[in-house]
Structure 1
Amino acid sequence: MYLTRNEVFATLRSIADIAPVGSAVIFDYLIPEEATPHVKKIQENLRKIGEPIKTTFHPSTLAFELESLGLRLHENLSPSDIQERYFQSRTDGYYASKHVCFAWAIVE
């Protein structure tokens, strides 16, 4: 995400504050890990277009972080989950990123 952690949390908190209970927020996020050459290239390309990655989430702590904002993590898809659900039958060469997860959070 090209926003800082505080900006991301403020945005999510605002959504939880104004959206009706049961509303959904769906977003993707980069997994923090060793900066592999592939991840460094992604980060550099995003920085060049004005969207530097400033915030990552760890899949194992995301539910707790969202809960403190008034959101409940409904689904947290790993790269392999995304590959299986959305890319498994594709024949065009597209595949899920190995460094990105999808989160689906519900306003409580």
Structure 2
Amino acid sequence: MKTKTIDIQAKHWFDKVNGNSYFCGTVTLNYGMKNEKTFLMPFQNGCGYEQQAKEILTELNIISSDWWLSLYSFCKENKIILRQSLQENCLQRELTQIEKDYNRNLETKV
């Protein structure tokens, strides 16, 4: 599959009580095309949603990138359109809802 676009949509939640950051989101390849595929970035600690997207795509052998090369740089070198959307100050339940919706969509496709 030739990758033409990578779209990252992530939500960020900051746990004020414990002082930790969390994110969750999806990575969509070839958005709006016949060969569109979406992958989940599960709910996790940290702020590195772009790095996590790169790791997922590398593990699935969709992209082959050196460890020091950012996803942005990889896309630029390979003429892939990279779009990112980070929604900050979300609630924890909004992040967990992403996983629920993703899993529900998987069940309906089977």
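Just so you know, all these numbers are worked out from the coordinates, no wet-lab data involved. Bear in mind the structure is a predicted one, so any value in this text is a computation, not a measurement. Cβ atoms are built from the backbone, for glycine too; each structure is taken alone.
Points worth noting:
- Comparison of 1, 2 by distance in nm of label points 7 Å out along Cα→Cβ at positions 41 and 73 - largest value held by: 1
- When FRET efficiency 1/(1 + (r/R0)^6) of positions 17 and 81 (r between Cβ atoms, R0 = 41 Å, to 0.05) is worked out for each of 1, 2, structure 1 gives the greatest result.
- Comparison of 1, 2 - label where relative contact order in percent (Cα under 8 Å, 6 or more apart) is highest: 1
- At a computed 1.1 (distance in nm of label points 7 Å out along Cα→Cβ at positions 9 and 49), which of 1, 2: 2
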